[in-house]
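Take a look at the structures listed below.
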Structure P
Amino acid sequence: MSASAQDIRAALERLRVAGRRLRNRPVRETIDALASVLETWREPESRVRRALCTEYAEATSFSPAMVEAGMARALAGWTGDSLRSLLDRELGGIEVLEGSALRNASGFEVTSVMLAGVLPSPTLLGLLAPLLLRSPVLAKTSAHDPVTAGLVAGSVAAADPELGACLEIVRFSGGDRECVDALLRADCVVASGSDETIASVAARVQPPRRLVSYGHRLSVAALAPDRPTDSAARLAEDVALWDQLGCLSPLAVFVADGERGGATAFGAELAEALADLEQRWPRGRISPRSSAAIRRERDEAEMRAAGGAPVRLHRGAGSSWTVVVEADSRIRPAPLHRFVRVHPVAGVPGLVEALKPVRHHLACVGVGGFADRQSEMIAALGQLGVSRICRIGTMQAPPLSWCHDNRGVLLPLARLSDVNGAVFEL
């Protein structure tokens with residue numbers, strides 16, 4: 001049922017009360033409860049994982065086989081210990097939350113979260129992170145995923161009812177300005193979505209309220225002549241998981257051997273690997289609009305090839321998957337849903353030049369090879385602002401602590417205080 005602005009204001013007040021109780025509890029109780037939630041989500045036979053393979057798969061049109069494969073990959077390293085390590089890495093340990101260290105960290109009185117994506121794991125982490133800082137959460141479900149947020153809330157309540165009272169989920173149209181304004185009255189606002197959505201929210205959230213925003217991001221892969229022999233199979237998994245709809249899904253592959261022949265050969269290998277994965281992880285249903293976009297880009301590639309351009313098109317039945325081997329490194333439109341382009345580039349310098357037009361949107365670069373140019377590659381991609389560099393085949397399995405948007409997970413949500421010297425006289 002859709003919430004009203006009055007419902008949202010009432011929820012914020014309930015959460016403020018629940019938050020006072022939460023902040024009076026031992027910090028370790030909250031951490032242990034959240035660690036238990038993660039372990040439940042990691043268990044393939046748990047109720048929440050079964051719900052993801054039924055309710056979530058049906059609501060989002062992903063195939064159940066793909067959902068299970070994607071969750072197994074995404075949550076492989078998301079353990080209770082990794083949650084505690086995240087706290088140590090970004091804030092310096094539990095003492096910082098307890099107020100017994102020379103730096104103190106606390107969450108805001110209430111954090112509102114505007115969800116926008118379709119993948120479950122970012123939603124899971126996005127709702128648990130403020131709770132780790134003992135900040136209650138009011139979350140608006142994503143229009144693309146009406147299921148995951150409720151599953152997270154249910155698993156938190158099952159692990160710790162008092163903590164569960166600190167997480168509420170609301171549903172309403174993003175076009176309901178009164179509801180949006182009510183949600184934005186939280187002390188901290190986390191917003192995900194298009195750059196246009198983020199700009200609209202930023203204009204309405206003014207200091208002292210905190211805005212943490214995550215706009216449009218994309219990922220690519222880069223391969224060298226010394227790439228592993230199973231590179232096509234690895235990269236096909238990165239493309240196929242979540243039907244290429246996540247910010248870590250590679251939209252393009254750059255083959256950095258300086259010759260077009262390498263890109264052409266790899267494109268054929270990648271097409272064969274995607275055809276095999278279609279049998280194991282069938283692509284989900286897509287809209288007529290998405291199908292039309294794929295047909296349009298396929299037709300455009302065929303027209304360029306017919307005109308003499310050295311372009312190669314590989315495609316599966318219907319619109320199930322597509323590989324276009326391009327003649328140059330220029331990034332072109334990406335219709336998603338397992339549609340990937342393969343580009344030739346001249347080494348690391350050529351890769352950097354190809355990525356410059358999208359440098360402000362780069363989330364991840366999956367790498368195959370480059371063993372003899374590792375330092376050069378890392379430095380070049382770092383200068384472009386890439387948040388994550390990893391091996392191909394692991395693009396869809398980021399660690400819990402990866403520095404999303406170059407900012408970390410907990411730090412953007414925290415208020416920090418330093419204690420300098422002997423402040424208190426005895």
Structure Q
Amino acid sequence: MKRINARESLVMSLRSIASNKVRAFLTALGVMIGVAAVIALVALGNGAQVSVQESLQSLGSNLLIVYSGAPKGGSLVRRNTSNIEPTLTEEDLEMIRSIPLVIQATPESTATVQVKYSNLNTTATAIGTGPEYPEIRNFSPIYGSFFTQAELDTRKTVAVIGAQVYKDLFGEGVDPVGQKIRLDGINFTVIGIMEEKGDSTSDSSIFIPITAYQRYISGEKEYALVNVQAAELDSMRDLQYVIEDELLALHRLPSLDMADFYLANQLDLLSTVQGVTETFTLLLGSIAAISLVVGGIGIMNIMLVSVTERTREIGVRMALGAKGRDILGQFITEAIIISLLGGLVGIGLGVAASWAATRFGGMAAVVSVDSIFLAFGFSVITGLFFGGYPAYRASRLDPIEALRYE
């Protein structure tokens with residue numbers, strides 16, 4: 001018998017698989033599940049990373065926040081600053097605005113107020129700020145308008161209300177623009193409604209000019225914080241150092257250890273979140289990869305059974321001239337084909353599961369090409385590795401003993 005070539009080895013492997021369809025399917029099932037799990041779980045990890053990054057971007061673009069008070073770590077999430085003594089002055093604000101790396105900056109101070117309209121009342125957070133706020137914080141009115149620089153300069157008692165405040169005081173279908181609401185007993189005219197953010201802090205806020213806030217709400221001249229928009233993402237770190245140095249000089253402080261302010265940099269939060277989500281994605285992928293290993297063990301087990309069942313057949317082929325390497329190639333080819341078929345079906349299942357998680361589960365899932373190639377490549381390696389030992393064992397059979405096998 002002539003030496004078996006690659007084409008003949010492939011044909012014989014396909015015939016063997018076709019003659020045991022159910023067993024081949026069950027053998028490939030572990031690989032299918034493993035590949036699908038890797039793709040789907042990595043997609044969920046990627047989706048979580050994208051969702052968190054989008055949430056951070058929604059806080060503002062190239063955002064730095066200068067807070068009053070002692071350093072407490074970097075956080076871009078607005079916190080209640082009503083119980084902190086403001087330390088940032090108009091001079092500090094103008095200094096920040098004069099830095100070439102800054103596009104714009106606006107102050108912010110907050111206080112909890114009682115809000116009344118007609119016979120209804122609710123509690124809200126009054127936020128005194130400037131007209132630059134919507135652009136810096138990516139948070140704009142969905143109806144009406146934000147207040148202008150002229151209204152800021154003249155201390156106009158105008159207000160832009162959050163989505164939850166609108167629901168509490170007016171209800172659906174009511175036009176609040178032009179209506180009067182009372183903040184701690186002071187009349188403010190509603191000029192707009194902010195878009196719904198989905199968090200209680202933002203949606204339960206009322207935005208008013210910082211000048212009106214200082215005159216009617218707080219009675220203070222200082223600011224709780226300053227929102228700063230950097231010109232470029234790459235310049236944010238340099239800008240942070242410049243602001244820190246300039247504020248130390250203005251406040252006549254020797255070092256940041258003695259500072260009465262601190263900066264939160266969006267880069268720090270993005271870097272931290274990216275590291276956490278990448279670790280999370282890697283963990284999910286590693287857990288899913290375990291099922292691929294289990295699938296590979298299934299391939300080895302079935303292939304060992306197949307070698308035992310076909311011992312006499314192997315002996316006949318060897319007696320007719322087949323070499324050990326021919327037998328080895330045939331069984332490895334068979335294992336790889338099963339893994340390939342399982343991998344291809346698994347890719348389809350993984351993509352479908354990711355789509356279903358987004359469509360029906362409300363979860364963000366982003367399928368990456370890298371994860372598909374990784375999972376598919378791993379399935380091929382699984383077939384090669386776990387099919388290798390049974391194939392080697394088949395190739396080492398003694399022809400005489402194999403022919404005697406019953």
Structure R
Amino acid sequence: MQFPTRFSDLPEYAFPRLRALLEPIPAGGAPLAMSLGEPQHAIPPFVPEVMSRHSATLSKYPPNEGLPELRAAIAAWIARRYDVPMPDPDRRVLPLNGTREGLFNACIALSPETKQGKRPVVLLPNPFYQCYAVAALTAGAEPIYVPAAESTGFLPDFSTVPLDLLERTTVVYMCSPSNSQGAVASAAYWAELIALAEQHDFRIFADECYSEIYRDAPPPGALAAVAQASGADPNRVVAFHSLSKRSNLAGLRSGFAASGAENIAAMKQLRSYAGAPLPIPAQHAAAAAWADEDHVIANRALYQEKFALADRILGQTEGYSPPQAGFFLWIKVPDGEAMTRMLWSDHGVRVLPGSYLSRENDARLGGGNPGTTFIRAALVAEKTEVARGLEAIRDCLALSQG
């Protein structure tokens with residue numbers, strides 16, 4: 001029996017690799033998970049009540065396009081958050097069963113089979129969310145890994161991609177705030193990327209799932225940038241947002257895509273055949289969460305306390321770069337896997353080697369794996385536990401560098 005080979009070049013997923021790396025090694029202290037970006041703060045208190053109130057609707061099939069109340073709440077949030085005219089909730093917003101579904105299916109729905117008679121190209125930031133690469137391969141495209149390195153502020157410079165690749169590009173995945181480096185694309189960055197997309201006729205998939213966790217200023221967004229770009233087609237950008245990080249509702253599996261009407265219609269059509277709409281009680285809870293900002297402000301304040309903690313404990317440590325947003329630290333080390341083993345064996349602290357989130361850059365873009373000399377640590381645990389983990393990182397870095 002034959003199996004498809006389209007995914008044969010993919011590395012093992014990050015977390016099974018991490019388990020294989022650490023399982024043979026006894027923990028050197030009480031285990032502390034800083035490897036997984038799973039929020040640990042309290043969920044909004046109104047969510048269980050809203051879901052309970054609508055529990056009888058579990059007997060009904062949920063609408064593929066989402067409840068009108070949910071679409072309206074999302075559209076109103078977009079208008080408030082980005083100071084843009086409210087998008088048409090019926091034609092320009094699509095609720096999703098978690099943004100991974102949308103980030104994957106959008107490539108299938110919107111990336112053409114060929115471009116200029118050749119295999120299409122999908123550009124990915126490197127490091128990247130693994131879903132992007134699988135989506136590109138499923139759509140029959142060639143994934144090209146563009147370095148998001150320290151030298152470029154941990155953001156990919158897509159303008160450095162060779163012209164022959166840009167002319168074949170159908171989709172660019174862009175994550176801001178970036179997972180895992182916490183870098184934020186400025187309004188100027190978005191404007192330049194949109195101009196490049198207009199010039200070479202590709203779409204931008206803007207993964208903005210960490211947009212509501214930041215230090216000082218709200219990160220600019222792709223929807224605002226395309227609205228402000230003179231003559232830009234609103235279908236040029238598809239923005240993806242989620243309640244997982246914003247509202248600590250990772251288990252609710254609620255997100256959305258917003259774009260021009262043509263893109264949303266194509267995504268909605270595919271979703272009719274291959275999607276899994278959110279249960280109706282969860283859709284009502286999601287609508288309530290998008291309409292409320294108080295819990296988001298409180299959640300962000302907790303992360304800001306942890307940012308300050310990281311600055312205090314690691315601020316004088318070589319390799320530490322304070323993130324602008326998100327809840328990860330991207331820390332430079334001599335060797336990511338070796339540091340991960342040391343933290344586990346000496347302190348019981350579990351982080352993720354940066355190379356598990358990245359690939360070799362395309363040779364035409366310099367080659368090399370930009371994650372090899374980094375670790376990623378998530379600031380999701382309770383503050384005293386985060387402090388313990390940060391102190392362990394500081395101590396292990398001092399040993400490795402001294």
Winner on relative contact order in percent (Cα under 8 Å, 6 or more apart) once structures P, Q, R are ranked, highest first: Q
Ranking P, Q, R by FRET efficiency 1/(1 + (r/R0)^6) of positions 85 and 117 (r between Cβ atoms, R0 = 30 Å, to 0.05), the structure that comes out highest: P
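Comparing P, Q, R, where is mean projected area of the Cα convex hull in nm², for residues 133-380 alone highest?
Values: P: 16.7; Q: 23.7; R: 15.0.
The structure with the largest value is Q.
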Cα extents along the principal axes in Å derived as 104, 55, 29 - corresponding label from P, Q, R: Q
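No lab work stands behind these numbers, since they all come straight from the coordinates. Remember, it's a predicted structure, so these values are computed and weren't measured experimentally. Cβ atoms are built from the backbone, for glycine too; each structure is taken alone.
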